[in-house]
Structures are given as C-alpha cells and as structure tokens.
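Here, each number is a calculation from the coordinates, and none is a lab measurement. Remember, predicted model here, so these are calculated numbers, not experimental data. Cβ atoms are built from the backbone, for glycine too; each structure is taken alone.
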Structure P
Amino acid sequence: MADKGKFVVITGPSASGKSTLAEALLSRLSDAVRLVTLTTRTPRVGEQNGEHYTFVTVQEFNQKIDSGELFEHAEVYGNLYGSSRLTLEQLLSSHKFVLAVVDVQGAVTMKEKIPSAFVLFVKPSSLSDIERRLRTERPDSSLEDITRRLETAQKEMAIAKQFDATLDNIEGQFDAMVERALSLLEKN
C-alpha cells in the first residue's frame, strides 16, 4: 500500500475513551482525518451517518464483503463492522494521519493486514470505570449487555501488550493521555 500517511488505529474495550481520544487527536493534529468504518448497528444518540460510522443494512454490508471492498470485518456484540480498503488508500495518499477507531478484534485484524499501522490501546483504570461509563453514556444498555462487555473488556485488557502502545485513561488525566498519544505519533 503506497502512501504518504500514517495509519493510526485506536482500540480498547467498550467505553474506554477511544472515540474521545480520536476526537482530541483530530483537533490537535494537522492534516489528520478519521477512517469512517461501516456498521449494521443502530446509530446511538448524537451519531451522524458518514461522520461517526457509515450505517448500512446487513444486505449492503454482505455485498461489500462479497465484492472484496472490505479489508477487515467482524461481528461485534451482534452487529457487523468493517473498513473499506479503497477509502483507506485514498485517505493515506492525501493525509499525514488517518485514524481508525475500532474494537480490539478489528485492531488485531488491521495490524495483521497492514503491519505498518500504529495501534494505540486505550486502557481504562478499572473495570468499574467501564461499568460507570456504560451506565451513564449508554443508559439503554441492559444488565446482560453491560456484563458481556465487562467480561470482554477483561479479556481485551489482557492482550493490550501486543499493540504498539498502551495509553492509561485515568480519571481526571485525559489531557495527559492525549499529550502522550501525540508524542508517540510524532516519534513513530
């Protein structure tokens, strides 16, 4: 994949702060864009089609898989997510940084498919932080959904070391995490 840009993958458990970190980095980095991934899930409050995700039907998603358009795709919590190879190539050819916000399964696949990707793992300070964020930011989440996400988060945090860098998202120290991420991106 010939490009001028750096592909930066931001990953971590549900409610770890991935999207918030991406927004902060996009506002601070010059010439940075977000790779908008596709999903079959229902938009959450405040999410805009084409900005946070491209929301598609299961049939549309499967057509993109069949056509080879997606370089990675996975089912996560009962919904399909994937990324377009052509879109990534276009963005990398015209921007210094291309950021993708994906679940841990997607990050593993992206790193396998694009070894030059720089993967940042956002690690919450505790599982109770994740639970609190899920309850406040996603009040419609069922107890079963929260429990499943916490179990998955525990497994995901156990493999954080396989990524290029781990960023500790400690309550009240978000700005310090952003500064560390910026420093890592400048060095790598």
Structure Q
Amino acid sequence: MIDKKQKILEAAKKIFAEKSYFEATLEEISNSSGVKKSTIYYYFNSKLDLMVGLIEQVILQAMEKVKDVPHTKNQKERVAAIIENLFNFIMEERELMTVFQRAGYDFLHHHNTLERFKKVMDKFQIFRDNFGNKIGDIVTVNGYIIPGKDFMRVLTSSIWGYCMDESKEGKIITEDKKEMFQEIFTAFLRE
C-alpha cells in the first residue's frame, strides 16, 4: 500500500512535469493524489517544500544508482559502470528528470526559490565530490591525472546536459547513446 506522502509526491511529479512550479497548484496535486489539501500541508509546509522534496528524491535516487558501482582496478570498467547506472536512472525516471529541469528554470528567476534550490544542489555536489573521491583519480593514456571529483563533475554535467537536450527535442535516450558516452569517456583512459 502506497502511503499518503508517496501519493502526494507521485501526483506532484506528474503535475510538475506538465506545468511549471508557478502554474501548478496544490489543489491540482490534491485532486490528482486523492489526498486532502490539509493533509498535504501535514507533510509539506508549502508548495516549495513539496517541490524541494521531489528534487531531493531525484538526487537520492540518482545517488542510489551510482553508489554501488564496483570498485575495480580497471578504471575503464568503473567509468563504464557509472555511465551505465546514470543512463539507466535517467531512462527510468524521465518524469522526475523533467521536474528537475523545470525546477531549475523556474527557480533561477526568483530569489526565494533560488536559495532553496541552491541548498538542495549543494547536497548533490557534496555527494558527487565524495563519490568522485571514492572512485579515485582517473589517469589518461598520456599520464594526465584527473581527480575523481573533477572527473565526476564533467561526466555528470555532460550526461545531464545531453539528456536534457534530447528530452527537450522529444527524443528518447537509447542504448546506443549510453554506449556512445561509454566510448567517449573511456577511450582516453589508461588500462
């Protein structure tokens, strides 16, 4: 049985994927979830808290996908596994990714929401940096050493940006795109 909070989050995900944060209403979310508006306020103090809850859900789910990448000495295998997990997450959670993208656009133009968005993104950046430190330095075929956290920043930004562009154009991310990224990001790595 799905709990009320999860019903609210699922309904909000659908509404926020269709409308901007400022267009969506708690009434719509209440109607879609079948949960009274007063109950929504029990779980979330405001519409902003609800949106932040969804964004945090995106980040937590993405972290879960990449944190279990096996730590192998072969950095090409490690990087390929990270890309595999990130792409799988993006393909599985298209609605959440749309919500995340819309929130970024909506929140950047309003001081109050921007501050909250930055705080949530700080959590993601801390995770990404810690994960990058965990996977360690990446060494290129030319012997150039890339700190793991810098590599993860470039990798996640590239994948995220590419997938968002594809999504805006109505394209679906396919296996061959995942393989393309694996080739791009492993071709220059030392064995």
Structure R
Amino acid sequence: MEDLSEFLRETDCIDFSNPLLVQKADELKAASSDEVDYIERAYRFVRDEIPHSWDARLTVVSKKASDVLKNGTGICWTKSCLLAALLRANKIPGGISYQYLTRADDASDGYIIHALNTVYIDSLQKWIRLDARGNKAGVNAQFSLEKEILAFPARPEFGEKDYCDNHTDLDARLKEILNTSGNILEVRAEW
C-alpha cells in the first residue's frame, strides 16, 4: 500500500487551513454526494470559476492557493495549488504534475512549464490527472476517471514533454519566480 500522507499535508502554497479555503471546501462538500462527486465539483470550480490570469489579462500575482481564492485568478501553477488544497481539506490525496510545452503553436516563442493535478481516487485505488487550467478556444480539459483529457497534450515533435510526475508541493523554482514577480503576465519559466 502506497503511503499517501505526504499528499495530504499542508504546505506554504497548498494552505488548506486558510479560512477562505475551509469555507469553499465545506461549501463544495455540502453539495457533494460522495468522494468522486466532491473531486469533480472542486475541479469544475477551479477550472470554470477561477479565470486563468493570462486569459483574463489580469496582472495580480497569486502565490498560493488562498491567494487564488482571494484574488479570483491564478495561473496554472497556483490553480493547481488551489485544487490540491480543496482536495486535501477533505482528506483526498492531491499532487502536482508538470508538462514542458511550447509557448506558441510551435517553438518560435520558447517554452513554458505547465502545472496540473494528480488525484488519488480511493474507491478506484488509483491516481488520475486533472487539468484545471481553464478552458478557452482550442483548450478543452475535462474531468474523466477513465482517460486523461488535459488542456495540452504534449507534442514530442515540438520538443514538448509530459513528465507524468507526481509532486507533493509546487516546485521551489516556480515559487521563487512567483515570489519575485510583480506582474504575472511577465512571468516566464523554463527548465
């Protein structure tokens, strides 16, 4: 049996004991019929109700899950922290996974690091990945227990990579970028 305790702990970015997060987690839980329903509701809330800062052209820098709720916006890095926090607030293991993607439709404008979530579904005894980045024209991530429907399938022909990893917290390099940024629209990260 896998030890899931690290995927349940609070971190500086996944700050699920924050009163705003507790309130939202309780609200979602009250409307849910079971664990999977809660996971889907939390996912849809983050994906659909919290706009991606770049899509909305909002400059505020949300650095952790509670900031995303307070500011009403975040980029994929912190939106993934928010979903992980909502999951962990209800004892559902959640993590963060990364992709290395082109900034444009090809490699002409460089690459970005994209974050999405891992979720352990206890009733199925398996991990799934969900991408709560937010949909827009050409981006259609969906909740699915059977197959991944992510915002951006990696395209190896353009040098893109899907790390298929599972981390307990936001990468320290990304935290540093957020902590030193004054305008989220100017953030760039590659590795």
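Work out which structure the value 95 belongs to, where volume of the Cα convex hull per residue in Å³, for residues 136-175 alone was derived from one of P, Q, R. It traces back to P.
Suppose you compute helix-only ellipticity at 222 nm (-39500 (n - 2.57) for each DSSP H run of 4 or more, over all residues; to 500) for every structure in P, Q, R: which one lands on -24500? Comparing all candidates, it corresponds to Q. If we compute FRET efficiency 1/(1 + (r/R0)^6) of positions 8 and 56 (r between Cβ atoms, R0 = 25 Å, to 0.05) for structures P, Q, R, which one ends up with the highest value? With respect to FRET efficiency 1/(1 + (r/R0)^6) of positions 8 and 56 (r between Cβ atoms, R0 = 25 Å, to 0.05), the highest-scoring structure among P, Q, R is Q.
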